[in-house]
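Presented below are the structures under discussion, each in the form of structure tokens.
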Structure P
Amino acid sequence: MVLMHGVRRNRLSMARRAEILHQLGFAVLLFDFQAHGASPGRAITFGHLEALDAHAAVSFVRHRLPEERVGVIGVSLGGAAALLGPGPLKVDALVLESVFPDLRSALINRLHIYLGPTMGQALAPILAPMFRLLMRAVLGVRATTLRPIDHIAGVMAPVLIASGTRDRSTTIEEARTLFQHAIEPKQFWAVEGAGHVNLERYNPDAYWQVVLPFITRYVQIVPDRHV
């Protein structure tokens with residue numbers, strides 16, 4: 001399992017997932033995206049350069065363990081990075097948690113949160129295009145290319161999408177739209193009451209009741225006891 005952390009976090013934010021998965025017999029890779037944790041980088045690019053890190057991490061695991069199945073858990077930015085990039089990740093299962101469908105909606109949602117309902121309603125439509133222009137000037141990337149929703153249909157692996165019902169950064173409706181664009185087999189989990197938080201920490205029991213059967217089915221090969 002390759003674990004991909006969220007924005008302004010680092011590999012340690014995925015340590016509890018890693019510990020539990022390791023105890024259950026999975027090999028686990030943790031890493032820091034560029035400009036996060038111990039990894040160098042000039043700026044966070046909301047999935048543009050981070051997607052290259054995601055591909056490099058999966059390629060590393062494929063090289064080290066060529067006979068093993070590989071799964072990914074990507075949280076927020078980590079999930080976006082798993083979808084963006086030069087092509088679909090070569091994995092056997094993909095868990096996406098709280099992943100924005102496109103950067104425009106992500107920006108507007110966050111402006112509403114930071115500015116409040118009244119000012120957000122008035123200023124978000126004005127400020128969001130300014131942020132997108134600034135991104136192009138400073139980061140050299142068009143916000144219109146940062147649309148995970150345009151890439152998810154290319155994912156051939158089974159997909160589990162999870163999102164909180166009270167998430168204001170990536171709304172449950174946006175998560176469902178992302179899910180609708182994915183191909184089968186796929187699974188959706190609406191995490192009741194959760195915001196844009198660490199879903200495993202929010203409700204560990206429910207998290208592993210949903211996520212573990214999914215990755216066990218598609219990643220961990222269970223020996224046939226009848227042979």
Structure Q
Amino acid sequence: MISSSIIKRWASILNIIGCIQFIILTTIAMLYYAGGTYVDSSTTNYQFWYNFFSDLGRTIAHSGISNITAFILFIIAFSVWGIFQIPFFIAFTFLFTHIKNLRVISPTASILGILSGICYIGIAFTPSNLLNPIHELFVGIGFSSIFASIILYAIAIFQNKEFSNFYAITLTISAAILTIYFILLYLHPSIRTPRELLIQATGQKIMMYTLLLCGILLGYGTLQHELHDLVPK
């Protein structure tokens with residue numbers, strides 16, 4: 001029978017891989033994006049500070065040109081990220097079950113993390129130019145869920161003496177960055193002008209890369225925790 005420690009280690013590795021492949025594949029997809037933004041259809045390539053990640057997942061770019069290569073890469077990147085995140089959150093909750101006052105917080109945080117993973121898969125398969133209402137629903141639920149999960153796990157890690165507070169601090173900083181992004185999102189919901197688009201697209205980039213870095217660090221921390229437990233005391 002496979003031990004729980006091995007399962008946790010592989011779940012951590014998969015979570016790290018899921019985050020890294022997302023960065024790599026979306027970067028490649030940016031090179032193949034067929035052009036155009038919400039306010040300027042004449043641009044001929046991906047404008048990092050003016051295009052959204054979801055633009056990569058359009059079947060037809062804002063320029064009106066087929067975007068099939070970037071679209072396929074986007075589907076793979078988001079769906080693999082979501083799929084690989086699910087086993088990690090299932091395994092991660094068992095690091096806190098021995099602490100009485102975390103027996104509710106930890107499973108709740110993991111359920112939210114799993115929900116966000118499912119929503120990432122939903123985002124992948126709902127192109128914004130074809131299924132925008134459903135796409136936006138997955139985006140809203142997915143990133144709200146991971147935001148709540150981060151806050152709850154920051155609390156849990158601060159109370160778990162076996163897990164370094166470095167990771168709790170990392171999660172706290174990530175939650176603060178996401179809070180700022182959500183505030184900007186609600187203060188400037190419009191993207192009718194280049195300035196408004198710049199604020200929205202830049203904020204999204206910061207939010208996404210924060211989540212990805214957070215996922216890599218948390219996966220690494222969990223992996224180190226499990227490897228440490230294998231060392232004879």
Structure R
Amino acid sequence: MTAAAENPLVLVEDVTKIYHRGAPDEVRAIRGISMTVSRGEVLVLEGPSGSGKTSLLTIIGCMSRPTSGQVLVGDRRVSRLSETALTSVRRSTFGFIFQQLHLIPDLSVKDNVMLPLYPTGMPVAEMDERVDRVLSAMRLEHRRTARAGRISGGEQQRTAIARALVTEPTIVIADEPTAHLDSELSAELLKILAELNGAGTTIIIATHDPRVMEHTVVSRRLVVRDGLIVEEAQP
């Protein structure tokens with residue numbers, strides 16, 4: 001283990017993930033992966049579709065549990081937490097940027113961004129302040145009341161990022177974030193991610209897009225194939 005990873009923010013130890021275990025359509029998505037994520041780094045999981053990188057992201061992000069192995073986030077062994085505790089860690093630690101943006105088109109930009117805050121019990125005034133802050137950072141304050149389904153593709157992308165950031169996450173997880181973006185919007189997204197990282201946010205990206213893998217913001221790349229990490233590369 002490198003010096004930078006001696007006290008990792010995320011520790012994955014011999015994790016497997018099997019879907020439909022014991023059934024004829026059983027899928028071994030992850031076959032025994034161990035890895036770390038250091039605080040403040042931008043880690044790329046690269047590999048083709050079906051390689052297991054999205055399954056690995058969902059386990060790291062506390063959206064699913066490993067079939068075997070363990071995951072630590074900070075000093076918490078999250079793979080063995082109750083569902084309630086796991087949900088709490090997910091809400092307080094992670095922000096998610098999905099390949100499909102999952103915006104609610106008939107809600108305003110403000111309401112879409114505010115959605116992750118409702119379960120926290122935060123006072124409405126504080127929620128409004130948080131939303132205004134991230135909309136300003138994403139240059140969306142003029143779109144606050146616009147319906148999400150009626151703004152441009154770039155503005156929708158920034159709305160999804162604002163929603164991921166409104167909880168002030170320690171780690172941002174992005175799954176194929178440039179998959180449906182043209183070169184201009186991809187460059188804008190990568191610029192935003194670089195700014196977030198500059199402010200101290202740890203970022204984990206799953207992608208097979210060379211524009212992401214070769215970007216200067218990337219600290220480290222792990223190549224995932226057939227449910228295994230087959231290579232570690234510095235950009």
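Just so it is clear, none of the values below were taken in a lab; they were calculated from the coordinates. Not measured: the values here are computed from a predicted model.
In terms of relative contact order in percent (Cα under 8 Å, 6 or more apart), which of structures P, Q, R is highest?
The maximum falls on structure R.
A value of -9000 was derived for helix-only ellipticity at 222 nm (-39500 (n - 2.57) for each DSSP H run of 4 or more, over all residues; to 500); which structure in P, Q, R was it taken from?
Traced to structure R.
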